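Just so you know, all these numbers are worked out from the coordinates, no wet-lab data involved. Every value quoted in this text rests on a predicted model; they were computed, and no experiment measured them. Cβ atoms are built from the backbone, for glycine too; each structure is taken alone.
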Structure P
């Protein structure tokens, strides 16, 4: 965790979707005065203000599915660190209850399409810019965090075959003429996903 009062300098800031694992909705929790309160929500891998985060590599995180917003998760040895949560996370939509005492939401595709997630401002220390751009992924899919390069003949970004170019995709794309969010920044290495601007994590 980073003490935000001790953060100096600047970096790219983006609103991001937080993937925090399964969400458990508990109905009618007892509150301090003994009465039943409203539903409460618990996240399996909760992300808080000041936490380091990694880019979530799920192939369902396309530009279309996320509304063009990057998806991040708690920093881990597979994804490394790409950013720091700068604001208090807030729920995008309240996860629903099925009427029982506890309801668990565990399928990311459904949670994403339903809006059952939190959002927060994330600062990316190694990034200078991000732009929406066309990409071609029907020959070789562009993975989240993958290095990309501009193809003049396609007039679009394409996969750069694990050669760092200074640009990478925040989103997954396996189709032609599809939008992605492109990040530009200095490569500092990330474990496993060693192709996006970030830093290693030791388990």
Structure Q
């Protein structure tokens, strides 16, 4: 019994020590550093309108009405579900994936009044790895401008100008491609060209 007690004591002390270090001290330190250096992002980069949170700069959300720019498809839960972040996990030769993409291509062309010869941007018909991307490609946004402008009774030039204001550059000036923040652009459109206004 004494041998068991001698082995149990250091094991219990190790569990308590590592619980305090890894479960309390480390998360508290990381949270404090994040709050000091990047408070907005650490708090979710929330976007408020009239004191009400309407979304986040970091997480996309679905828009389906013709007067709004549409985000890329999402495979996260029922769509843009932060608790179910994931991609479709279907490979590029999977028949189910190819069928879904073909349906999305046809729907995208139809809703944006595009001819059969117009190439549809890949981000318009495929979900991202997280399923939560808040941005779409500049090409994807440009192909939606005519629909959005018509639905809002605005000029395409006005919509393009707002789109340019909400286009982000490459990360660290070299990584990725420029993108358009869908939520921020749609909110700016609501301010500048209210639906029915």
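Overview of results
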{"read-out": "Value 20, 46, 32, 2, calculated as P(r) over Cα pairs in 10 Å bins from 0, in percent, for residues 56-111 alone, assigned to which of P, Q", "value": "Q"}
{"read-out": "Value 10.2, calculated as mean count of other Cβ atoms within 10 Å over residues 16-23, assigned to which of P, Q", "value": "Q"}
{"read-out": "Parent structure of the calculated result 24, given that relative contact order in percent (Cα under 8 Å, 6 or more apart) is the read-out and P, Q the choices", "value": "P"}
{"read-out": "Answer label among P, Q for the case where helix-only ellipticity at 222 nm (-39500 (n - 2.57) for each DSSP H run of 4 or more, over all residues; to 500), calculated from the coordinates, equals -1000", "value": "P"}
{"read-out": "Per Kirkwood radius over Cα pairs in Å, the highest-valued of structures P, Q", "value": "Q"}
